[in-house]
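What follows is a set of structures to go through.
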Structure 1
Amino acid sequence: MNSIEVLLLSQSDIRSLNLQPDEVMAAVEQAMIEHAAGTYEMHPKIGVHPTGTDPDNFIHAMPAYLKQLGACGLKWVGGFAKNPAHGLPNVTGVQVCNDVDTGIPQAIMDCALLTGYRTAAVSTVIARRCVRPGASEMALLGCGFQGSMHLHYLLHALPGIQRVRLFDVRPGAAAELADRFRSQSNFAGELVACDTAQATLEGAEVISTCTSGDVQIIQPEWFQPGAFGVGIEGGCAYTEEALHQADKFIVDDIPLVEYFQKISLGRKNDQGEENPEFPGGIPPIYATIGQVVAGEKSARDSDEERIIAIPIGMAICDIALGHLVLQRARQQGVGQAFALS
């Protein structure tokens, strides 16, 4: 019997591949197109919740198969919000890539960095289709790892942005991200660290929320006509009135959204208030991101439309990105092979 070798890829291995935003977005878009075409298999995230230091801790299993791409695998990822206080990352986990013909594992790789790539890429894929032409003001809420990834990807894809206002509940986090981004990028615009969410959001034409979602922040008067907002899994940052005044509400996967709303009912925030994923219920869903990417639904139809996109995070995007990483690692001779049998 032939021996089975599996490629082990650490986070530093993946970083060394130097994947560019356009490459990552192309992989994500391919997954989105397969989602619209129905040539995939994926289920709503299942998980366990070791409460330990935080009742919102989770570890999710995310299997997926993409028929046209010929990729399948499993992402096993945990989110523990209090980890940074102990010098540990919030998001950790591994991803397995399997051969679609034999089922044999081909690679095991770190998924924390890939999660940052994927999440920012999905937000950016829909943003560059929905942002109003001529938009120049962006607001970023949440300046941690996801915030830094979103800042990098969004400014790469939206060259018209000239001013970014940043806010984080952690003192100094917004200024730190602004300083770091200035030193590491060629962005010629203005980066402003703000003291309040209101100062960050008023007048923003593009809103990126990379927050935990414990408190709904965005007030309706801050979500102006023509604005586009994109948020990440973990809680919607819009108040009920702001969320439901959107002219278009776009998601990545409807069963995922319905599942997350269901399990969030009865959840309370740190102030003891009810904190469902989508306050006031799920707004009428206009389209999935895949439908917009595939051209089945229009993105923006007028300069006055308010549009919100909330991607929960689809495993097919992770698996498509893992497939790209595996191919590139093989080409560059990156990673360490070990015998599985």
Structure 2
Amino acid sequence: MRFKCVMAVLLSLLLAVLFPGCALNDKNSVRIGVSMPTQERQRWNQDGGHMQSQLEKQGYRVDLQFADNDPDLQIAQIEHMIKEGCRVIIITSVDAHALSEVLDKAKAAGIKIISYDRLIMDTDAVDYYATFDNMAVGAMQGEYIEEKLGLKSGLGPYHMEIAAGCLDDNNALALFEGSMYILWPYIQSGQLVVKSGQVSLKQCATERWKEDIARERMEGILQTYYKDDRLDVVLCANDSTSLGVQTALKEAGYPVPGQEMPITTGQDADIKNVKAILRGDQTMTIFKDTRILAGVAVKMVSAIISGKEPETNDIGNYSNGVKIVPSFLVRPQFVDISNYKEVLVDSGYYKMKDLQE
């Protein structure tokens, strides 16, 4: 009996040597890192939580970290994940251009990197990209404005301003290009008039997507250009910029009695913003079901650990400046007062009580 036990131990050791990293398919010994940008946004708490829950259900050990929107802190957290022996690290970057050096270390250690919903730039160490179709998000916002204002029918002119995303985030460019593909012809024709003249991404950008920065910028625009004219629509890149814009509008006296608030867009369907839609302060948002995207990232992890190629559906369109990164894109959908219950409540994403003031 003792001989059989010794032989079993020796066989286990031999397999571990011959097939390092497999750990005899014991997922409990496999560490996965998840690096999220901040806990300030509901969105990233949900994404991180969904990934941790799904990975742990499959038996992986998960190191989930939030970087407080600090690029240096995120680098330190990723370095710790490397030292702890994570096999795969899923990263939503604070600064997409700041991770090249630390990811070189990860690559040298044989660690696979999944860029999650923000494409990490300037490095060949990114293996896969899981994201929502952000060009489609921008196009949906543009199409919603187009339909609401009757632009296809030639209505206008309307006054519009833009609150774009963060220049450090490649998504901001995709969103801007998607929305401008729809709206730029109307700006050129004069149906949409941007009185501030701020129509480039750089002019309209919002540092770190911060609500207070979007509010301050919109306050300045309203005070300078709209003392005697009504602002009809604000193309807001996401829900935090939208909240900032809404605060500035209210401080400037919107809505005028007998009128509605200007059309304001958003994305992420955060609880605060869905409540704003129900109040009439925000017009629409783009719902990106984080359960689905987290599931995509988890499937990528499982394929990598199993020695298989993860599923992708776009292998030619996402360049990080160094390489084309194989990507999986998830299609989002719009939410407004007409369909919020069907999309958000009936799907189980929120409970109705979550959306009550």
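Coordinate-derived values only; no laboratory data. Source: prediction; values computed, not measured. Cβ atoms are built from the backbone, for glycine too; each structure is taken alone.
Descriptive notes on the structure:
- Computed -13000 for helix-only ellipticity at 222 nm (-39500 (n - 2.57) for each DSSP H run of 4 or more, over all residues; to 500) - originating structure among 1, 2: 2
- If Rg and Dmax of the Cα atoms in Å is computed and equals 19.5, 67, the structure in 1, 2: 1
- The greatest value of distance in nm of label points 7 Å out along Cα→Cβ at positions 257 and 289 among structures 1, 2 is that of 2.
- Comparison of 1, 2 by relative contact order in percent (Cα under 8 Å, 6 or more apart) - largest value held by: 1
- Given 0.85 for FRET efficiency 1/(1 + (r/R0)^6) of positions 57 and 217 (r between Cβ atoms, R0 = 30 Å, to 0.05), calculated: source structure among 1, 2: 1
- Taking distance in nm of label points 7 Å out along Cα→Cβ at positions 281 and 305 as the criterion, the highest value among 1, 2 goes to 2.
- FRET efficiency 1/(1 + (r/R0)^6) of positions 129 and 249 (r between Cβ atoms, R0 = 41 Å, to 0.05) - highest-scoring structure of 1, 2: 1
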